[in-house]
Structure P
Amino acid sequence: MALYKYIAARPGKSPEEIVIDGDNEKEALAKLRRRGMIPVRFLGVDGDAGKRLLWRGGKPDVFEFTRQLSPLLSANIQLEQALAIISEGAGEKVQKDFVNSLRQGLHEGKKLSEMVRSYGSLFPDYYANLIESGEETGCLPEVTVELYKFMQESKELKGFIVSSSIYPIVIFCVVLVVSVVLFTVFVPHFSQIFADMGKELPGSMQILNNIGGVLGWLWWLLPLLGVGGWFLGKYYFGEAEWKKIIGGFLIRLPVAGRIMVDLEICRYLRTLAILIGNHVEIIRTVRIAGKVVSNPVIAAGFEGIDRRLKGGEKLSATLKDNEFLPRSAASMLRVGEESGQVGEMLDNIAGNLESDTRQKIKRALSLFEPLVIILLAVIVLGVVVAIFVAMMEINSVSSGGGQI
């Protein structure tokens, strides 16, 4: 999504410079006209704004910025004054420069959502859309509070995944290192004993030697094939189609695929809940929420919802047949529509799904640990048995030679 710069004017007012985001110029013009502005001159595409605004030596902390901003706006402090307060309390130069840049943009007449978009990947995909919805509806303080809660929950979930994964990953790395050492150092050294004796290797040791030989060159070939295959697939299929292929592969993975789907659905439902709870128009809501889904296969399941809503269908009906949503979601949402509590119901559905996802992650990691330990035990047992058989053969040969 690029940033399109225009000189535009509202009826009866002087022209001003404005930046509009859009997938193309046609979409940017449509957004401009929806704001009641008449384009006077096109200034070009501003695709390097984010690069100019990011400083060398570190990145600003967006989560900390949102945490400080939300209570200030909720206390009815003006945005410019809130930014000044945050700037005064910023301990790091990068953070202070970041906030001062936002203040400068406000003085130049830019909107906060426009400046957020100019930072590109620094902010989450949904951030600018939610801020813009708050600006247009006059609910920026409420949206900022919900946005902070959303980011906090996402951060806690990521922290839970990382902390829960540390022990299994350490065990897996230990298994990997032990296996490589066994097959590439210990087994060849033992095989050399047979070679020095002029004896033929037993079948079990030949198998272990072959495995060690494969591991000797596989450690560098696999990453090379992975990187080469990625770029080859991207070149052959095209970037968009390749993302769909990878996305489809990921969601079909056993256990992990379902967890990835649930995490994406949580983000989608949370976004819907925030926007609907702040009285954003439903068509715009589903369009914004669709953009927060990163997996293109899952995102395709939400395409066309805006058209069906325009046709008179309710949101629960449009989501009923979606294969990625929990079966109970549409039914619960229908109850929320009947009671006039759609936002609260969506928030409850997302909360329940997130809780279930945590349990799935915990179970998957709990299952992964013993599986890795069993794998290590099998590998070590295989090597020990193969060496034991080889030693028995050496003893039998030596005993036979003594009798002759």
Structure Q
Amino acid sequence: MFQRGNESALRAAVRRTVHETPVTDLHTHLYAPPFGALLLYGVDELLTYHYLISEVFRATRMPYDQYWALSKREQADLIWKTLFIERSPISEACRGVITSLDKLGLDVGSRNLDSYRDYFADADPDAHVNRVFAAANVHDVVMTNDPFDEVERPAWENGYAGDKRFHAALRIDPLLNNYVYASEMLRGWGYNSTTHVDSSALSEVRRFLSDRVKRMNALYMAVSLPPDFAFPEDSLRAKLIAECIVPVAAQHNIPFALMIGVKRAVNPALKLAGDGVARADVGAVERLCAEFPKNKFMVTMLARENQHELCVAGRKFPNLFIFGCWWFLNNPSLIEEMTRMRLELLGLSVTPQHSDARVLEQVIYKWEHSRAIIAKVLEEKYCDLLNTGWNVSDSEIARDVEGLLGGNFWDFQQAVL
């Protein structure tokens, strides 16, 4: 039991507990090994991730077409030379590559890119997943599974039942953001989903969603939405949410996850690196939660300017679960600010981070860096308690940290409202 005057020992216990507690990473873009080439790993994938692509264009002023004409290996060579050798790799994206290599036991001091490539060249995917998960202390990850992706779809059609650490989330962006395309796909799969959205078409969309939730055993349905997302409104997207997504989520007792605030293709020449961010309307989230109190909503928002208002909304709606520091917010200064804000406003009822990893080794650095920040904030909060005369035990710290690093998500996911 830690008491007033034991602050140093308490801080050490918090750091140790946060470091040793396994994580459930509730939102990633990773795939289990049976999905084949969809599982991205290795140093060239790390270096050519879109975070670093946008950074290298700022440093080189290279014409876009010239970069995209390079092979992946050549792109990685350029990024390594430009951002790691000719400059110190201090951006969070660059630092993340170094952290990942170091935690895998590679000599980052050698700066030998070819030796890092050799390490990954003959890696067995299953064994490598085990190594990475051990280095990151990650126990479970939730994939992002797009039923409209023709590369991914065959794995599900062939009865995927792979690594139990990889859970599914049903991603429905095409359905809500490009219904004409989605309805054409549905018709090809035997659903009578017409572009004229009448009651019959809506029934078929619900049937499709329910079929996919069951086939994937999806933990939640998810969508990425633009800053102008509104609810309610006189739009097909709002109609599909209210009459298809919400009832199917309720039927299967799973949350609907909304990731709000991305501006697509601000600079199309950058391809995946070309998206931006803008402030969105938290009121749309509030109205969803109020209109459907028996449904569960998971929300993360991309703009820093939305975070305080979102936290306040979380105080008002127990069916709203706030999670993660998404994309452009995945930087230490912002993670610390948001973690403090959430704990101060919402206590221990959130999941402060998810990796959003698209390359396997990214889970290493995103959790290594975030764990340090989460521990720092918790240390101070527990010390504040000690200074009031409130004692804190090791078991209480373990309970709280387990909740923040995964338990809260599982509790919410399984709750019946």
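Once relative contact order in percent (Cα under 8 Å, 6 or more apart) is calculated for every structure in P, Q, which label goes with the largest value? Could the numbers behind the result be given before it?
Details: P: 13; Q: 24.
For this comparison of relative contact order in percent (Cα under 8 Å, 6 or more apart), the top structure is Q.
Of the structures labelled P, Q, one was used to calculate FRET efficiency 1/(1 + (r/R0)^6) of positions 32 and 176 (r between Cβ atoms, R0 = 25 Å, to 0.05), giving 0.45. Name it. Before the final figure, lay out the partial values.
On the way: P: 0.00; Q: 0.45.
Going through each structure in turn, the value belongs to Q.
If mean count of other Cβ atoms within 10 Å over residues 88-95 is calculated from each of P, Q, which structure is the one that comes out at 15.9? Mind dumping the intermediate values first?
Values: P: 13.2; Q: 15.9.
It must be structure Q, since only it matches.
Thinking of P, Q, which structure, once helix-only ellipticity at 222 nm (-39500 (n - 2.57) for each DSSP H run of 4 or more, over all residues; to 500) is computed, gives back -24500? Please report the intermediate quantities before stating the final value.
Details: P: -24500; Q: -14500.
Among P, Q, the structure yielding -24500 for helix-only ellipticity at 222 nm (-39500 (n - 2.57) for each DSSP H run of 4 or more, over all residues; to 500) is P.
Where does the value 14.1 come from, among P, Q, when mean count of other Cβ atoms within 10 Å over residues 72-79 is the thing being computed? Don't jump to the answer; show the numbers that get you there.
Numbers: P: 14.1; Q: 17.6.
The read-out comes from structure P.
Given 64, 60, 40 as the derived value for Cα extents along the principal axes in Å, which of the supplied structures P, Q does it correspond to? Mind showing how you got there, number by number?
Details: P: 116, 50, 44; Q: 64, 60, 40.
Considering all the candidates, the number was obtained from Q.
Out of P, Q, which one gives 1.00 for FRET efficiency 1/(1 + (r/R0)^6) of positions 8 and 392 (r between Cβ atoms, R0 = 41 Å, to 0.05) as computed from the coordinates? It would help to have the intermediate numbers written out before the result.
Working: P: 0.00; Q: 1.00.
Attributed to the structure labelled Q.
Any read-out appearing in this document is the output of simple, stated calculations on the displayed coordinates, not a laboratory observation. Model, not experiment: these values are computed from the prediction. Cβ atoms are built from the backbone, for glycine too; each structure is taken alone.
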